[in-house]
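Please go over the structures that come below.
Each reported figure results from applying straightforward, stated rules to the coordinates on display, with no laboratory input. Here the structure is a predicted model, which means the values were calculated and not measured. Cβ atoms are built from the backbone, for glycine too; each structure is taken alone.
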Structure I
Amino acid sequence: MRLVTPGDSAPASVNKYLLPHETQVITVRRHPAVLMVPVGLVLGGLIVAGVLSNTVAGGAGAVISWIWWGWLILLAWFVWRVAEWSVDYFVITNQRMLLTTGLLTRNVAMMPLAKVTDMSFKRSIVGRMLGYGEFVLESAGQDQALSTVDYLPYPEQLYLEVCEMIFPNKNATADD
């Protein structure tokens with residue numbers, strides 16, 4: 001299963017990191033489950049703010065105001081996390097793997113496919129229920145810029161696709 005068809009192009013935020021001779025094979029955004037904790041904190045904060053607003057004595061308008069300002073700061077943090085998630089991509093080209101992260105400070109981690117000596121993926125129980133997994137990459141070098149990629153959607157399909165790229169079928173002919 002190809003996750004990106006040959007005619008598609010990488011998002012503009014990623015395309016500038018691709019070399020002119022590279023062919024994009026897979027581009028995926030991290031699974032939305034990466035936002036589970038921020039969603040839980042915002043909803044929990046809303047409940048706490050609502051309960052505290054109803055239980056604080058009537059003359060404490062300033063306290064209630066601070067409670068809601070605190071929740072608005074938490075909401076702004078959540079919006080920031082969603083914005084970061086929207087620009088984070090895992091890209092696999094015919095030559096390398098890239099993980100681009102960050103909204104203001106852009107981080108691009110890269111590993112050439114030829115340097116990958118071992119690759120596995122992990123799926124927790126929650127990951128299996130929600131459909132995400134984590135790639136663990138190893139290379140001959142000691143310090144890798146890209147060693148784990150978590151919250152990847154379709155981990156089985158991605159794993160098979162990447163393994164096919166790393167270990168191509170040497171018996172296949174050009175006509176197949």
Structure II
Amino acid sequence: MDVTISSRGMRVTPELEDFVREKITKLDRYLTRLDRAQVHLLEEKNPRIADKEVCEIHIDGAGRHIHCKASGPDELTAIERTIHKVERNLRKLKTKETNQHHFAGGRHDKYQEAQPVTIPDVSEIDFVRQKQIVSDPMSAVEAVQQMEMLRHDFFLFTNIENGQASVVYKRLSGDYGLLEHTE
């Protein structure tokens with residue numbers, strides 16, 4: 001994604017520019033066809049305005065145009081608030097596109113004919129990546145925090161309560177699930 005940063009009435013430091021670029025490039029996880037982002041930072045001169053730092057973000061791509069603006073007491077807060085608004089708008093767009101895909105033709109998927117499930121043959125299964133993990137036993141809440149920090153959809157851990165292998169996962173509705181091994 002092409003990111004352009006401009007400012008009025010303030011100087012953009014290289015650290016601030018890197019911070020903005022890092023935040024903007026992470027937006028590709030919502031919609032992958034984003035082409036261009038324009039970030040404009042400015043400082044209001046009116047002494048009556050409490051949140052003087054203003055950030056505007058324009059994003060173009062995939063036939064979509066998103067514009068968000070927010071202010072804050074400092075540059076970082078204004079940028080964070082604007083990024084939060086952009087993320088919310090991109091999530092809405094992604095949900096809308098997903099729903100349009102699932103409800104194509106005016107009929108819900110549950111009314112369409114079920115497709116047969118094909119189980120791959122043993123010779124067709126090829127593991128492209130293997131990982132070995134070593135971790136201390138933890139609670140399910142700590143496992144969710146680790147999962148979110150790694151930005152994964154699931155996390156395998158040893159449950160501190162029962163010593164068994166367990167998995168926490170993120171559900172499509174946004175909440176979390178827990179799979180516990182029982183014998």
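Please compute distance in nm of label points 7 Å out along Cα→Cβ at positions 56 and 88 for structures I, II and give me the label with the greatest value. Largest value of distance in nm of label points 7 Å out along Cα→Cβ at positions 56 and 88: I.
Among the shown structures I, II, from which was the value 4.3 of distance in nm of label points 7 Å out along Cα→Cβ at positions 40 and 152 calculated? Answer for the origin of the read-out: II. Can you tell which of I, II yields 37, 30, 13 when semi-axes √(5λ) of the Cα gyration tensor in Å, for residues 72-143 alone is derived from it? For semi-axes √(5λ) of the Cα gyration tensor in Å, for residues 72-143 alone, the value 37, 30, 13 is produced by structure II. When distance in nm of label points 7 Å out along Cα→Cβ at positions 48 and 168 is worked out for each of I, II, structure I gives the greatest result.
Looking at Rg/Rh (Cα atoms, Kirkwood Rh), for residues 16-95 alone over structures I, II, structure I comes out largest. Quick one: distance in nm of label points 7 Å out along Cα→Cβ at positions 32 and 64 came out at 1.4 when computed from one of I, II, so which one is it? Working through the options, I get structure II. Quick check on the output: -12500 is helix-only ellipticity at 222 nm (-39500 (n - 2.57) for each DSSP H run of 4 or more, over all residues; to 500), derived from one of I, II. Which one produced it? Clearly, the read-out refers to I. Which of I, II yields 11 for relative contact order in percent (Cα under 8 Å, 6 or more apart), as computed? Structure of origin is II.
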